[in-house]
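Dropping the structures in below, format is structure tokens.
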Structure I
């Protein structure tokens with residue numbers, strides 16, 4: 001990382017990664033488990049706020065280190081790095097995934113505020129924070145940046161699809177979007193997501209669909225979700241095979257908890 005980015009030493013000072021607890025668990029466990037870690041930093045791409053992050057790392061008997069593939073989660077509007085674990089219990093679902101022999105991978109999540117995971121007129125740029133700061137830091141800790149899965153929900157589902165289609169992050173093996181907040185055209189009630197029609201056009205995931213032809217993808221949305229019709233339309237014209245689908249459910253944690261085991265299984269299949 002360049003001098004203006006977050007340094008590895010500074011992140012380690014702030015992080016409290018939990019590597020000591022990780023090592024103890026690894027030595028004593030006779031079955032796969034998950035170790036939690038996390039920390040904070042000040043990003044040059046969102047300097048007005050402290051950016052917190054969390055990570056769930058597999059603990060595999062007989063295997064040391066953190067050289068696991070990485071599933072990067074992008075949270076929704078009003079969310080933060082902890083929601084995927086505190087609300088959706090992703091670490092517990094990952095543990096069950098490991099116990100039945102699924103591909104081991106880590107799940108990392110970071111605060112993105114409510115800026116919709118792209119560069120904004122106020123100067124913030126949470127997508128660049130991911131690409132230039134957070135993901136490289138995880139690589140410096142030994143995680144495998146050659147095998148990255150992206151997933152997110154609502155605003156974060158949009159952000160995951162956007163990042164996967166823009167080619168800014170090498171190593172992406174798959175993308176999954178849960179109830180992604182996507183729109184085919186700009187209108188006033190989505191002003192918070194974009195800075196105007198030109199900003200919408202520059203980040204139009206509908207027009208970017210051909211770029212996902214070679215990327216394994218999964219799209220899920222509940223049939224009672226207000227976004228259902230738009231998400232179905234988006235998915236219908238994606239090139240290649242699209243996994244996931246549409247089932248009863250709303251735009252809420254109950255629905256996301258119900259589909260998350262299948263989403264993690266999808267990611268594991270493509271990160272193996």
Structure II
């Protein structure tokens with residue numbers, strides 16, 4: 001598997017706010033993790049540890065989420081702690097250490113309808129404990145096509161200084177939200193890039209990059225896992241001493257790269 005990035009990928013992250021890395025993870029590792037996600041969605045946790053929360057799991061009209069899914073299944077943890085993820089994140093950011101602080105499964109059932117949409121948002125609006133030294137990863141567990149609701153990035157939006165009142169995960173009318181955001185983001189051009197990725201690919205994005213996804217209009221379930229990663233360059237908006245003490249729990253917050 002590839003473990004290095006070229007200058008073009010690095011430039012994409014810096015300029016556009018995201019980068020795509022195909023064929024990065026062993027397919028067998030991804031296949032095992034996919035089986036693991038299906039077990040977790042059924043409430044079976046082979047680690048004996050429950051995930052933190054499971055919003056809308058079992059509701060086929062909504063996006064189903066599982067927070068801190070790596071705690072609940074060994075195969076999922078093996079995928080998310082794959083060395084290549086930490087290596088790529090370190091190469092993009094220049095970090096000496098990379099650590100998982102949050103993992104989250106996003107499952108969109110077949111033909112999930114408008115409730116399966118995830119509104120355009122910035123991750124740093126939801127994970128506010130850190131002010132810098134953060135990078136986010138996206139791992140599809142199945143091959144994506146345009147109809148399966150791939151993650152869609154808004155190019156260069158990580159550089160926009162203004163936070164829009166129209167951004168947010170809970171916006172379930174993506175067409176309407178897009179029109180409002182386009183107006184609100186002027187004079188910046190609105191350019192979208194869908195990440196048509198396959199199982200084994202990795203996408204990274206900046207915590208301020210606007211991104212969202214449409215409904216899954218296929219007859220196949222769409223499985224993907226997101227991760228919030230911090231580096232040794234992290235700075236905190238909350239009590240730093242308490243946060244650093246919490247992050248010493250490497251079961252909950254695994255270190256996936258250290259130089």
To test your reading of the models, identify which of I, II gives 0.70 for FRET efficiency 1/(1 + (r/R0)^6) of positions 179 and 235 (r between Cβ atoms, R0 = 41 Å, to 0.05) when calculated.
II
Where does the value -9000 come from, among I, II, when helix-only ellipticity at 222 nm (-39500 (n - 2.57) for each DSSP H run of 4 or more, over all residues; to 500) is the thing being computed?
I
Where does the value 17 come from, among I, II, when relative contact order in percent (Cα under 8 Å, 6 or more apart) is the thing being computed?
I
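Every number here is computed from the coordinates shown, using simple stated rules; none is lab data. Small disclaimer: the values here were computed from a predicted structure and weren't measured. Cβ atoms are built from the backbone, for glycine too; each structure is taken alone.
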